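A.B. asks: Read through the structures below before going on.
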Structure I
Amino acid sequence: MRSSSIKSFFLLSLFVTSVQGIAQNISIENRVEDIIIKKDTSFVKHVSVVIKESEQEVLYPIFYDNELEKISDIQVYSKKGKRFKPVKDKVIIEDDVELEYIASKKVKTIIIPPGSKSKISYTVDCDELMYFSDLRFFSYNKVDTLKYKLQVPDTFQFVHNAIYEESLEYVSMDSISMDSTTKWNIEVVPERIEPDPLAFFGIYRNKKSPLMRTIVVPASYKDNATKYLNDWYLQKVQAKRGLSPKVIHKINELTKGKSEPSDILDILYNYVKNNFKYVAIEIGMGAFIPTHANEVFSQKEGDCKDLSNFLSEALNYKGINSHIALAATYDHISDCDFPSLSSANHVVCMAYLNDIPIILDPTDPIHSPKTPVQSIQNRSILIVNPSGGEWHKAQGFTPRQNLIDYNIELKEGSDKILVGGFQVSYNGISGNFLRRGFIHLDEKKTNASIEKHFTSVFGNQSIEDFSISPQTNMVDAKGKLSINGKIFNDSGSRVLFLDFLPIPLETQERGELLEGTHLGSNLSKRVHLKIEMNKVFEAFKPIEHIFSDERVSLKLKITNPSDFIIWVEYEFECDYNLVNKENSKAINKILTSFKNVINDPIILKKKG
């Protein structure tokens, strides 16, 4: 099994290397997918790919899910004169793809001989129509033309939604009805993107690439694709529900003596989070259909759908109304706002206390009920229920609810060293990155991790006697500070540098943030710094800087309330949790402004 896994990954890596142009440069003249929807809710794809002439062998992989798909009739042709002729001794290597986070995938790698234009054709059969969920408008190769031809019987409706379509150089789409069938023709010049092995398996992380999300619904669900997806999923999950006497005994044991629904919810949620191992994701049929709840309990492990389904069953048994919901994490290619399996890459549990919805994610070990689930905050989810499904917005906290509040007091001691201490409170989920950093560490490693973090926050200055106290909706920390090398004498004046001030975004070390950077949460940051100098100085005019752009701002003010006190305060607010093309310029502009301000020294003129 292990050698097979290594071999598969080698083939995948080799192909990715080849499309990057390191080993070979594959150019595709056209790719055509002729997709036929059948009345028995299965579908078939006839795929044809014309590859331009290459001086080297070409490795062309066909990835497929052996639980869902059957690959047949693979043909390889080489162009001789004006015609394509079959290659007699075609070479096809088949192997399993058995990686830690991949299940049920196989790959057929076709070896195409060099020296002439080639054509590959093959057929893909799938019995589950719901898994016809997207059409890619991007490619890792240079593809001149990509065509999708879709035949849909009149007993079905083709529903679609294209995202990031504006990045395409060319796209056309038309349809015609004839002989009880609607034929769709879609043609694009696909966007070429950097190779990403995960995307071969339909895992679209940190991408904003053009994609058409699709679903084909029976006529009985016409104009109600949401209900169709909901009912289909509910029927699939129903067979994975029900609790054995052993499981019921354990649930009763855990909740003995408890009658308040909120207490029961906390107990069961924490039990699943702390006692069940979260195993990596699957794709294909395994991506959405959970393992039976009783087996999840027996194995004490599962992925998002397994743990959420088990938790939902346990809560329902105790009288707490609960459902599972399809979701899309912040790094997925789209929001979960369209009824297609391609919209989702996550499953959570939705519980109700006094009719108030509470999202629970048993795969997130630091999440607390009634706080946003960090990975899906401000994203849409589809609650799967007997009422036909319900779209719900997973609200996040406001920047003010995620306030990071610093109070720092320093005094100038001997040798121009500033000594004192700091206190900080991370409200809401702004301190989640700290919780994640030490949740699995022992005390010694936790202290080392915290010390490293705050040393970095204060510009690599000395920190000691620190402590940290995580609470339900807050993380408090405090410690002693020693700031060295920031005071200098200069021709009768003194020069003070403030480049040890806590930076606005503690989760990021880069000076300039790249598109796709996840900030963890939106936030506000308030920093108050009091410095008591040991020599008086002349009053200086208050220094004030205000920078503001849409949903991101910085206000910084430096004053001297007395002839030996310096008071610094700044407020930073960023109402984004992800850096993208639209906001990166504004965020980076303000971070650069902050850096410039704190690098500009304060001149303290000798009084008298």
Structure II
Amino acid sequence: MCSNAYLVALSQRLPVSSRVAALVAAPGVRRMRLWILSFALAAASLPSVAAPAPSAAAVARYAQRQLQTNYAQHGPGAALLVARGDQVLYRGALGEASVELGVPLSAERVFRIGSVTKQFAAAGLLKLVEAGKVGLDDPLSKYLPDYPNGAKITVRQLLNHTSGVKSYTGIPGVMAGPIRMDLSTAQLIDTFEHLPVDFAPGEKWAYNNSGYVLVGAVIEAASGQPWHEYLQQALFQPLGLQHTRWGDDHALIPGQVQGYTLSHGAPAPANYASMSQPHAAGALVSTVDDLLRWNRALHEGKVLRSDLYTAMITPEGAAKAEHYGYGIEHAGFRNGDALAHSGGIFGFLSFLIYVPGSDVSVAIVQNSDLVARGKRNPEVLARKIAAYAIGQPYPEPVAARPIEPQLKPLEGVYRMDANTARAMRVVGGRLVSQRIGGQRVPLEALGNDEFLFEDGLSRLRFERDAQGRATGVRFYPDGEGEGIYSRRTDEALPIETAAIALPAAARERVVGRYAREGRVLSVFQQGEQLMAQMTGQPPFALAATSPHRYTVDAVGAVLEFAPESGPAQTLTLRQGGAVLEFKREP
């Protein structure tokens, strides 16, 4: 199951389950756009018979433990709410609302929710359909007569990301400065309406923030009100969502927390974006209490007519493959279904999930935009807690790790197709998985030849022949379905280049900030260790293989500095077939 996020700059649709994110993705790609972080989410064997749902007390203990595992008392944190029906099983928070002032977080605090906004915008537009003011198959030109190609784009295609419109958050340079400007709806549309479309309307699916700006524009044209004022009148007030509103950054919003990112390994204020620009794609703020009220109202039929609710949660056409309805993802989850959406914006991440068969809701909002190998990841946390609450928890690593002689026979290259292979090798007594050209991910043993990706939910299961030799491996990226099989080959494991020690002067010449299209890659020293960090992402250690060439093992990347003597002026990043050049900032 995949959910999406309006992550300006991080631009995440962390696959919902963050499959493998791209380091610097091409415009329009909805995963994280900076360093590759193979979040390896989701997975695990499903029991053949569902266990009884655990008690409220057991769920509360589990949720509390997960919160404490992912966050700390000091630093950015998160608020979490878990419910079964109307019964709140857990409500709590950990971390600080203001790191500078040392103000602790509490569950009633207000957070930016990023792309979870899309769920509200979609429902708001469907209310206008219910009132006869909008038709799902109406052309966009009915509401925006001057929009190029508007006669060929339908309202339905805007809602389910099949319009082909260029997503403005993927336009090179937008996140470097223009995102800071206050823009009206018309001015915002002007930034992308004349750009070539990515594909013919309805032909494909691509997560698209511009599409939901246009959803907001249709709401404004049909209602005669600013999109957020209409949502206030049509949804928030009738449903008692007292703390859900447009996150106007020129107004004081009671209870709103500060958002953070990571800089040189420490929390720092998040980058600024005018909240006029996320628009109906991601500009709302809310609380976990309001998100629960919303989940209950929407999924109990208190918001929309039944046929429109069904349309909202039912993927159709080109959106079927991505399990995306209108502002909601509807996909398999632990032998059943789940309805969910993720959110991300500078300084904040969020996730809202509803499991219909068990009537379980989980809402998580965090005031940092950093994810680290499954930790501080609201989606991973929400999925784990929801799975536990319905009696189908994800497996936990075994206490006793296999010893190296047990792991060595599993080493090798496992190939899915001509272009995709995974190397398995033992490093430091642990089995490590690495897609060729990707990052290394340590594995935790689950027993019976199954391994869990470290701090995530994805798993691998090795398959053996009658003689006990490993012949292949099956990868379960979301813990659902039959998995993806890769056969073991006779290919040699890729040769790993040994790191070398460099004198201080050789390290110092590459230290600096290197920029490309608004993204900055900082190279700095922690003691004698060189580190590299993309804006808004965690720092990674560099290993020198020559005075001008470094590997970043954590993300499967290579950095090359030029010229080879004197202060470096350019940095070339090579990763997964991509070659990107950054230039030193003055």
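Each reported figure results from applying straightforward, stated rules to the coordinates on display, with no laboratory input. Here the structure is a predicted model, which is why all the values come from computation and not from measurement. Cβ atoms are built from the backbone, for glycine too; each structure is taken alone.
A.B. asks: If P(r) over Cα pairs in 10 Å bins from 0, in percent, for residues 54-109 alone is computed to be 19, 43, 25, 11, 2, which of I, II is the source?
C.D. replies: Label of the source structure: I.
A.B. asks: When you work out mean count of other Cβ atoms within 10 Å over residues 254-261 for each of the structures I, II, which one comes out largest?
C.D. replies: For this comparison of mean count of other Cβ atoms within 10 Å over residues 254-261, the top structure is II.
A.B. asks: To continue, here is another question. Among the shown structures I, II, from which was the value 0.90 of FRET efficiency 1/(1 + (r/R0)^6) of positions 294 and 318 (r between Cβ atoms, R0 = 25 Å, to 0.05) calculated?
C.D. replies: Matching structure: I.
A.B. asks: Going by percent of Cα pairs over 32 Å apart, which of structures I, II comes out largest?
C.D. replies: Largest value of percent of Cα pairs over 32 Å apart: I.
A.B. asks: Next question, about the same structure. Comparing I, II, where is FRET efficiency 1/(1 + (r/R0)^6) of positions 86 and 406 (r between Cβ atoms, R0 = 41 Å, to 0.05) highest?
C.D. replies: Structure II gives the largest value of FRET efficiency 1/(1 + (r/R0)^6) of positions 86 and 406 (r between Cβ atoms, R0 = 41 Å, to 0.05) among I, II.
A.B. asks: Still on this model: Going by distance in nm of label points 7 Å out along Cα→Cβ at positions 190 and 414, which of structures I, II comes out largest?
C.D. replies: That would be structure I.
A.B. asks: A further question on this structure: For relative contact order in percent (Cα under 8 Å, 6 or more apart), which structure out of I, II has the highest calculated value?
C.D. replies: Once relative contact order in percent (Cα under 8 Å, 6 or more apart) is worked out for each structure, II has the highest.
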